[in-house]
Structure 1
Amino acid sequence: MDKHEEVLIALRQIIRAIDLHSRKLNKDAGLTGPQLVLMRAIRDSGEVTIRQLSNNTNMSQATATTILDRLEKRGLVVRERSKLDKRKVHAHLTEQGMEVLNKAPLPLQDNFISQFQQLEEWEQSLLLSSVQRISSMMNAEHLDVAPVLAVGSITKTEEASNL
């Protein structure tokens with residue numbers, strides 16, 4: 001087998017692993033990857049505005065708002081106006097949201113990050129430069145994406161319509 005075929009197989013395996021994890025997340029918790037990331041950010045941030053959520057998760061505000069709309073309709077999140085500054089709206093998990101979040105599998109990137117951080121510095125740099133080169137070879141380096149491993153749209157502008 002040629003090396004280029006081996007690289008393409010490895011890329012396909014990565015895509016497949018992301019797809020399988022996304023399906024498991026959807027089946028087990030009824031959530032998408034970005035929904036899980038947003039819910040975890042709400043839990044971890046305490047009282048948080050949509051702008052702060054957007055910044056903390058590298059999502060556009062429009063995407064975060066669309067996801068919050070869907071989570072709110074399902075009773076997993078509530079939005080409340082700040083008592084101190086009526087211009088601000090804070091997102092909070094409901095009790096049901098906390099239950100769903102506690103049962104949900106960890107995002108795929110958590111395991112990856114843990115293993116990646118255990119590598120030597122030189123090996124982290126080697127992997128980073130290799131993956132960046134692949135991204136460039138696929139003309140994908142210009143795409144604006146968040147560091148979330150999930151199946152679906154990969155650009156911020158497309159996320160809002162798909163989530």
Structure 2
Amino acid sequence: MNIEVFGPQHVDGLGAFAAEMGPGELAVIKEDIGDPDARAKWAADGRHCRWVALDRGEVVGFGALIPLAGWSSHVGEIRVVTRPSHRRRGLGTAMAGHLLGRAIVGGLAKVTVEVVAGDAGTLGLFEQMGFRPEAQLADHIRDRNGRSRDLVLLAHDVEQVRASLDSTSAADSLYH
């Protein structure tokens with residue numbers, strides 16, 4: 001399994017990935033990865049904020065670290081989705097860890113992720129990585145059956161991790 005920066009060579013593979021996923025599964029991305037024009041634009045933008053996980057050349061996961069703008073320009077938002085056949089095998093954890101590492105290296109101070117309340121597996125994954133709940137928004141999203149669900153916003157203090165790494169030789173392996 002490889003995690004690579006999303007580029008022109010992944011545009012069609014990401015389209016096939018999107019076509020196999022349900023709308024509820026893709027909702028966490030907040031962007032239409034099924035739109036060929038959007039995929040082409042991302043592949044050409046050069047900011048390296050989107051990645052794909054590949055298994056024998058096939059896209060099996062998609063992740064993004066989206067930097068926010070304006071007064072929140074020090075914050076990034078993580079979004080991850082994996083193919084159902086590759087879940088519970090560590091792929092989501094690997095992708096989330098990769099994105100968190102990119103946030104540390106990229107100079108962000110804080111990273112957030114949104115999770116459906118009650119999704120114990122996903123909440124546990126991010127809490128083990130050092131994310132902490134900051135807000136729960138009541139009836140903020142609708143599941144694929146149209147039922148309102150609460151959304152939990154988790155955050156990670158990346159600046160604190162970076163400061164800790166800067167005081168050790170571990171920083172050298174991340175920055176170079």
Structure 3
Amino acid sequence: MEILKSDVSKLKSISSSPPTTSGTLETMMSEIRERQERSKNIIIMGVSEPLSDNIDERKSLDRKEVLKITGILNPDCLEPTYIVRIGKFNSNKHRPIKVCYGAQDTVKSLLRNKSNIKLDGLKVFSDQTPQQQMYMKHLKEQLKQRSDDGDRDLTINYIKGVPKIIKILPKH
């Protein structure tokens with residue numbers, strides 16, 4: 001009984017005392033801030049790299065391609081505030097394009113309609129933090145493992161903005 005009392009008092013003291021380092025709280029606040037900033041961006045992969053040596057010409061061609069793609073996803077889409085290729089220029093590779101908007105609503109409407117793109121190799125994603133990418137990778141591995149173990153009719157679905165593995169309900 002004395003051991004239990006001791007353990008309970010230790011737990012109470014741990015839960016009532018502030019964290020020993022502010023690093024964890026700072027990391028969490030930084031992640032929240034970064035997610036908020038990235039929520040106004042999309043990433044487009046699979047767009048051919050313009051072969052021009054002129055940077056301004058490449059940017060102009062990228063802008064035209066992005067506007068064409070976003071026009072397919074949402075004809076009423078607002079103009080992006082910023083468009084940039086991610087990574088160093090290499091004419092042999094297709095770098096992803098980061099497209100920034102002024103509001104989350106624009107991004108949500110584009111992501112909702114991303115399945116409307118029927119162009120081969122073209123993909124549209126939300127801009128995720130490294131932590132979100134690791135979590136999604138973990139979920140995909142977990143989904144694959146559960147499917148391999150015989151648990152069928154599973155998918156990853158976003159519930160209140162958080163990806164989760166759920167059972168697909170049969171259609172009536």
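Work out the source of 11.4 here, i.e. which of 1, 2, 3 gives that when mean projected area of the Cα convex hull in nm² is computed. The partial results should precede the final answer.
Numbers: 1: 11.4; 2: 10.8; 3: 17.5.
Structure 1 accounts for this read-out.
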Structure responsible for -20000, with helix-only ellipticity at 222 nm (-39500 (n - 2.57) for each DSSP H run of 4 or more, over all residues; to 500) calculated and labels 1, 2, 3 on offer: 1
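Of the structures labelled 1, 2, 3, one was used to calculate Cα extents along the principal axes in Å, for residues 62-141 alone, giving 36, 32, 26. Name it.
Numbers: 1: 49, 29, 25; 2: 37, 31, 20; 3: 36, 32, 26.
This figure was derived from 3.
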If relative contact order in percent (Cα under 8 Å, 6 or more apart) is calculated from each of 1, 2, 3, which structure is the one that comes out at 23? 3
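Laboratory data are not the source of any read-out in this text; all were calculated from the coordinates shown. The model shown is predicted, which means the values in this text are computed figures rather than measured ones.
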